[in-house]
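Please treat every number below as a calculation from the coordinates, not as lab data. These figures come from a predicted structure and were not determined experimentally. Cβ atoms are built from the backbone, for glycine too; each structure is taken alone.
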Structure P
Amino acid sequence: MKLASYWLDTSEPFRSADAGPVEGRCDVAVIGGGLTGSSAALALAKKGARVVLLEAETIGNAASGRNGGMCNNGFAQDYGMMSAKLGKEAANRLYRAFDAGVDTVERLVREENIDCSFARVGKIKLAAKPEHYDKLARSQQLLAADVDPDTEMVSRAQLRGEVGSDRYHGGLLFRKSAGMHVGRFVRGLAEAAARRGVTVHEHTPMTGLSPAPRGGHLVDTPKGRLHASQVLLASGISHTGPLGWIRRRVVPVGAFLIVTEPLPTSTLDRLLPRRRMATDTKNLVNYFRTTPDNRLLFGGRARFAVSNPHSDEKSGEILRAAMHDVFPDLPAPRIDYCWGGMVDMTQDRLPRAGERNGIYYSMGYSGHGTQMATLMGTIMAEVMDGRTELNPWKDFAWPAIPGHFGPPWFLPLVGAYYRLKDKFS
């Protein structure tokens, strides 16, 4: 079993990095080489900007290459709750932004000829308890009437046509959702940006950021200093660099995944006959899908803990047991990959993007970053060009989380709370 991301291990490494010094001037410095940074760099280069992208590790190494490869539309939260909280007009506008995210991924895959097995197979949200099905049904009625007619309820009697498990009580189908090989996608975006003249530095963390005496910003790295007219922070929950203001507003939450050995097509036809992206309604969520080479991926918040080799392996055993609970008839397959990643979670589980003290930022995707990060990278290229009205998150305040100053000391308490909610609610 490899303690490594399946997506990164089965995609070609980024090959266009610049090993030279960081120096001179540019129009935009993009900090972070994940989906937000790579899509923003590509969009900015298409507009004629001189762009330098700085990545502390390697392209896609953090959350962008460590997720489930699901490109899903719809909120993480219940649509009815969001509509009541934000108002129907605002909720629908944000819901359509997630739709636009999936469309943006599909467009970039086509335009840049990225071989990442993108497919609109749909997502099914599975009711872990009978009362969860009733809540999903109420939400689907509102969705179909107000914003997304491409949704449908699947009863428990119909569920075997979607998922080969008796663990669930029906589900809500979102037809616009898609799956892909996210490692090939993020690295393909960065290669496309490099082809258009973006200078990409891997293993180059930002260590300092300050105003330049005559305008713009000075960006310090171990390889030198860059003078940038504009800066975009696309760094998520990075612990590198002067990002204290952001660290007080996002909580790094571990997400863990396992991937089996390749399975017979007949087995996958029984487990996921329509090859949907699947997720359940628990607070300690589980999700699963097939991979392009016929493996079963199974993930979730197995533990509220940070990701490291010991934590990943321990979480992998929890996920193996959960996979057996969902698919008890599946003969114990070999687990080839086990890994973890850190999700940049905001307090209300909605992204944040905008500008502060002349520095632009987009992050806080809260587990739904595959499509939203790609969309926001392209949108931030327009925002930095003066079109601030395009930012769907421009009116959202972003207060600090009380008692949070960086290290997530409270995660075990949160995990215990959610385990109790899953048990009793």
Structure Q
Amino acid sequence: MGGSVFSSGPDSLRTPRMPKDVYFDRKERIISILQDHFQTVDTPIEGPEKEDFGDIDIVLYGFKYRNPSRENIVELLESELSAVRSKIVNHEEISLSVAIPWDIDSDSESSSDGSVRTAIRDGPDTPPPPVDYIQVDLRVCDTFHRLEWVLFKHAHGDAWNMIGTIIRPYGLTVDEQALWLRIPEYEHINRKRARIELTTHPFEILDFLNLDSDEFFSGPFGSFHELCEFIALCRMFYVPPLEDSSDEAGGPSAEGQDRRELKANDRKRMKVRPGFRRWIEEYIPECRREGKYVRRRTNREEIMYECFDRFAVEREYNARKKEFMQEQEADYIWTTLIKGSIPAPPADSTDTKAQQYRGTLVKALKKILLEDNKSYGVVAPKMRNSEGSWDLDRVKAWIEEVKDTVGRIAYDQQYAAYQEKKAAQAANNAN
């Protein structure tokens, strides 16, 4: 959160960035306190070359008391850390931010508005000094595997933002849940549904990317450049050549072209994630100048087939792809072949019967074709192949052939239903 949860609004708190010595001291003291209540208390491996920190991230697993409620756990965390304020940041799991005194053991007292001020010892006329607080982000995981994943995904500061830009062009995504393979034909339609889960095991992911797990988990890297050199070993890392390498010739600068290749979310990250910005503005141009990683080592299709073999997802991938194809074809049949072939009356038309006729006709054609409805006495011939794909030319010809017949039947059925309903209402009123 970067220490920003409590620093804005009408009742804001001062949560300045912590120097390294303050950060590591407070982190160890918080871990020591919470280890009395949880089986595992840990923090993600810090990014390199950080001189200060915006908050402290704590990941927990295994509450030591029986049958705790969500409220019990939250209250204990607030109490044990002497939180002066807290905010739930995720309602699906126990995840909250708390503000604690800068000095955990300081002599402090609460004011009437619920904030905390340092006790005044210099007399009633001495103005209280400004009070600083520390933001602690706490996440309680329901399984140990989930704790391992959170520590993995948030290790080394901006590492996974950097890796994400490398693997994205190859159809891979790592989010807060898993490593996913995207279906290229449909990711622009529904990015979430077009993903196939590959694995939630950190070691397997690192091995697949050609990144050494021992080095990854051994601790913080000695420098930001060392972290970049490690990430660049990912077998998908590639530094594309500039379209025009000469700035004087009017071509884009290296920095400008690399920025242009970024997604909107990545451009936002550059503003708030210093490590990610350095990766784009410093390390990638350095590789280009030195001629490193300028040759592609694989491509998206090769990665897809490797995923099929390694993670056994080919059947699910093809089934999801087929499902998308059928949905797209059904949508095309409905919007273009059915509705498009039965033009609507002019907008200013007063012919109510024509409007009703078209409405009943297009709905009937949809039911017959796409829902296999036989109530109209008209059955569509088989117009799909063994893969479930429609022969769209045959569909179009069949609609032209039967639309007048279906229109009469559908309109007559609707009129009969209307008359029946009208008669039933009249009988009820007579009684």
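As an exercise: helix-only ellipticity at 222 nm (-39500 (n - 2.57) for each DSSP H run of 4 or more, over all residues; to 500), calculated from one structure in P, Q, equals -10000. Which structure is it?
Numbers: P: -10000; Q: -13000.
Source structure for this number: P.
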Checklist entry - A value of -0.47 was derived for log10 I(q)/I(0) by the Debye sum over Cα atoms at q = 0.06 Å⁻¹; which structure in P, Q was it taken from? => result Q
Item to check | Origin of the value 116, where volume of the Cα convex hull per residue in Å³, for residues 89-168 alone was derived from one of P, Q | outcome: P
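If distance in nm of label points 7 Å out along Cα→Cβ at positions 217 and 377 comes out at 7.2 when worked out from the coordinates, which of P, Q was used?
Values: P: 1.8; Q: 7.2.
Source structure for this number: Q.
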Next on the checklist: By the measure relative contact order in percent (Cα under 8 Å, 6 or more apart), tell me the structure among P, Q with the highest figure.
Outcome noted: P
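Given a value of 18.6 for mean count of other Cβ atoms within 10 Å over residues 57-64, point me to the structure among P, Q it was derived from.
Working: P: 24.1; Q: 18.6.
Attributed to the structure labelled Q.
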